[in-house]
Structure 1
Amino acid sequence: MKCAIISGASSGLGAAFVKAISAQKVKPDEIWVIARRRERLAELAGQVSCPVRILALDLTRHDDLELLRQTLADFRPEVRILVNAAGYGRIGDCQDSEAADQAHMIDLNCRALVQVTQLILPYMSKQARILQIASVAAYQPLPGLAVYAASKSFVLSYSRALRWELFPRGIHVTAVCPYWIKDTEFIPVARQGAQPGQIRHFPLAGRSRWVVARALFDSRLNLPVCTPDLQSLLLRILDKFIPHEISIAGWVFLRRL
């Protein structure tokens with residue numbers, strides 16, 4: 001059985017990946033969807049033509065990761081695509097944020113991503129693809145999004161190294177680094193509890209379907225990094241030439257406009 005596995009599938013980019021993969025001419029036999037909200041996953045399953053296997057799991061819990069390991073061992077699928085889209089951010093200064101929330105963000109954005117990848121790798125073979133959802137925030141430190149940006153820098157670095165490790169097996173790894181996306185839950189969730197004026201506007205935000213289409217295209221080309229829109233591409237280029245202290249100062253100024 002050939003399958004695609006997508007975490008964070010109950011909303012946002014994860015759900016958009018499910019819809020896009022289901023709409024491809026060459027579909028997997030099943031799409032395995034992972035998220036905490038079973039009802040959202042069931043609703044999504046009714047919107048796509050490909051058979052969907054629902055795994056209502058919290059990837060920060062050891063028992064749920066063990067359940068994923070056992071499910072893989074029971075079905076022994078041939079995983080053709082893995083999309084690690086589970087993650088979230090919080091807007092706010094570290095000193096004003098709950099320590100437990102910051103730790104949970106690191107657990108989901110970093111540790112869970114690595115553990116899910118590690119669990120699924122034995123079921124992948126030549127020409128299989130891994131898409132790790134990072135962010136353009138990976139390219140520079142961001143006051144007001146400090147932990148989130150640092151976690152995405154981890155994802156980008158891990159993905160690029162993993163790509164080289166998997167070259168002998170012919171498995172492709174692409175880190176996806178989008179700019180703001182307007183039609184997902186990321187911005188509303190990130191703003192919960194934020195102080196007034198932390199980030200006032202999200203100009204030129206893109207749409208999830210554009211990001212997903214470009215990410216899948218770049219993955220097929222075996223590109224190491226996907227910057228799926230003009231904004232993220234420009235920021236990626238500027239990061240190579242502008243010292244971080246200058247770019248950080250520019251970010252602090254712009255986010256208050």
Structure 2
Amino acid sequence: MTEEQKQRYKRHIILPEIGGEGQSRLLSAKVLVVGAGGLGAPLLMYLAAAGVGNIGIMDFDKVDLSNLQRQVIFTTADTGLPKAERASARIEALNPDIKTTIITTRLDKANAKDIAGDYDIVLDATDNIETKYLINDTCVELGKPFIHAAVNLFGGNVMTVIPGSACLRCVFPEAVKQKDSTEYGIIGSVPGIIGSIQATEAIKLIVGAGEPLVNKMLTFDALSMSFNTLSVNPSRHCIHHKRHSLQL
């Protein structure tokens with residue numbers, strides 16, 4: 001690291017769990033963030049500030065005025081502009097050490113494996129259930145670690161999935177059609193809390209510190225200001241674990 005980098009990441013480096021080696025791992029890591037909205041905004045900011053060196057930003061949408069209540073990575077002047085491009089400009093301005101890849105296509109079955117395969121970790125910052133299950137299925141099949149998160153109204157949840165651990169289908173076997181995300185309200189600070197937890201989980205995975213939310217789901221309720229951690233085991237009914245058992 002350069003002297004400037006040592007100064008920038010000083011508060012990481014003095015942590016025994018990270019140190020210079022851990023910071024070097026962050027600088028060389030490749031992380032894909034799918035969604036640059038409510039969850040993606042704080043997630044991208046904290047990954048960039050931490051020095052995660054290569055960040056893919058995938059979002060096909062444009063900034064809307066109604067986004068600004070919670071998507072704090074954008075400004076009023078960004079309204080009408082592509083989210084991925086504006087998010088990239090913001091985090092590269094925050095930290096010139098990082099490199100971003102802008103992906104403005106929609107994630108689908110045809111491109112998911114090719115895109116996710118280029119990264120060390122995938123972070124689900126999307127707002128629709130179909131894409132969440134696509135990310136889950138793609139990463140499980142690729143053996144790729146990913147961090148799931150979801151928010152709604154006054155709460156949210158986070159779960160980290162690594163090869164062999166419980167996945168989203170172990171908790172909820174099938175996607176249940178939900179309302180469009182524009183049809184329900186959400187307190188603006190909740191995605192900030194959940195997205196920050198996602199960023200923390202990603203940093204822990206990269207540097208190998210602490211205990212990630214593997215085989216666990218963390219839930220948050222802002223109204224009671226409470227967190228709960230639920231144990232989740234790989235389910236024999238999960239389509240992915242069934243397939244693995246048949247292969248054995």
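What follows draws every value from the coordinates through simple rules; no lab data is involved. Fair warning: this is a prediction, and the values are worked out from it, not measured in the lab. Cβ atoms are built from the backbone, for glycine too; each structure is taken alone.
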Requested in this report: Output the label of whichever structure in 1, 2 has the greatest value of FRET efficiency 1/(1 + (r/R0)^6) of positions 46 and 214 (r between Cβ atoms, R0 = 25 Å, to 0.05).
Outcome: 2
Query - Winner on mean count of other Cβ atoms within 10 Å over residues 118-125 once structures 1, 2 are ranked, highest first - result: 2
Report task. For structures 1, 2, calculate Rg/Rh (Cα atoms, Kirkwood Rh), for residues 134-237 alone and state which one comes out highest. Result -> 1
Query raised in the report: Given that Cα extents along the principal axes in Å, derived from a single structure, equals 52, 35, 30, which label among 1, 2 identifies that structure?
Result: 1
Report task. Looking at mean count of other Cβ atoms within 10 Å over residues 14-21, point out which structure of 1, 2 has the largest value. Result -> 1
